[in-house]
Structure I
Amino acid sequence: MTKTKDKNTEEQILNAAKNIFQTKGMDGSRMQEIADKAGINKAMLHYYYRSKQLLFEAVFKNAFSLLAPQLNTILNDDSSIEDKIKNFTVDYTSFMMKHPYLPKFIIQELNRNEDFIKKLKENAGFPNLKKFKEKVAEEIKLGTIKPIDADQLFVNILALNIFPFLGKPLIKAITNKDENNYKTFVNQRKTAVADFIINAIKTS
């Protein structure tokens, strides 16, 4: 019973923290507010997570553990590069629309703590580009896609997908979009980004 109760309590904490972090961000969130949302006292929250940073990392790892295997599967399955680009874009954008705090958090942590990437790589299913690179080389040889460095292609895919979440305030300001229009715009990028990249690398 104790183990079940502990597991349930931790899940309550992580769900509460995720909701607060999504709404107020890391800096604007308070441990007391998270404890209240989870239905526990602050002392109990600190028993599970000694600091807000540790709690934020736990929320991130929990979400990343759901996303990373999905992306890794896409990168390493036997599908064509065109399908990989389409599936990666749809999966990544859909996931980030549910977890919009993650890209900013990753960048902040990488800038603040160089060892953070080591923590990321310890997660099961951390993306591996080996088969992706092999597939790119294969399709270049077949003449399906133009000669392109596989690392450059992957970074282009990642950058075009991640920036709308990192640059949300700037994009909304420049394009004069309110929150609803911004969400529609990002949702449209599930196909717009994939089409743009595919058209840039296809030979015909």
Structure II
Amino acid sequence: MPLLPSLDAQAERLVALGVHERAGLTADELRAFAREAGGERTDVLLAVHPDRAPASALAPLLRREGKEGFVVVDMPDVDDFAPSGVDVPDAPLYLVAGVDRGDHMSNWSPEEALPALTKEDRTPLLLSEGIHWVLQEPAALERNRCFMTIGSRLRKANGTLDARTPAIWISNGTGRDGRARRDAPKVGWCWWGNRHTWLGFGSTTGRSV
């Protein structure tokens, strides 16, 4: 995967998209965080906490071949998918290190991938982190090389986890997506026990402020 833009450039990208306003931050606060974290660094992803900038607000900011990103219609509860088994800094802005798409786990199920990531001392990306990554580096999303973000799960009223797991891939413009959305970035879901040949598992070596 290509290097990320510098932290300073990432901050400018988020400002240009208006993410700071959605998160209740000023442009100067976002820029200052990036600068103080080492503005020229290209080894970490700048992320806004999902409580401040949820997936439903970020997905439409994605672009691919001029097409706007979207959330599938049968995922109206996308923002209820919260960090599960993942320690996220209690801060509006934080850094995500060692981001990887997990291509070597293509055709694994989430159920199989999670323990393997843990064994590698990695944790799965949150959905919001995955979207941030593609916002900053669109090449992270390739046809037949996309990824799940199983760090975000939905806990049901009875305490059990919903069997759906979020993922980011490229629409084929079929079914309810609509032909006009062919090639657009798509936030959708897969079953916990199912495998998909075109989906790896986004993960990180750690998060910090």
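Read the figures in this text as sums done on the coordinates, not as results from a lab. Keep in mind it's a predicted model, so treat the numbers as computed, not measured. Cβ atoms are built from the backbone, for glycine too; each structure is taken alone.
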With distance in nm of label points 7 Å out along Cα→Cβ at positions 93 and 109 computed per structure, which member of I, II shows the largest figure?
-> II
For which of I, II does distance in nm of label points 7 Å out along Cα→Cβ at positions 69 and 157, calculated from the coordinates, equal 3.2?
-> II
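Consider the structures I, II: one of them gives 0.3 for distance in nm of label points 7 Å out along Cα→Cβ at positions 45 and 125 as calculated from the coordinates. Say which.
Values: I: 2.9; II: 0.3.
The read-out comes from structure II.
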If mean projected area of the Cα convex hull in nm² is calculated for I, II, the one returning 10.9 is structure II
Computing relative contact order in percent (Cα under 8 Å, 6 or more apart) gives 22 for which of I, II?
-> I
One of I, II was used to calculate helix-only ellipticity at 222 nm (-39500 (n - 2.57) for each DSSP H run of 4 or more, over all residues; to 500), giving -6500; which?
-> II
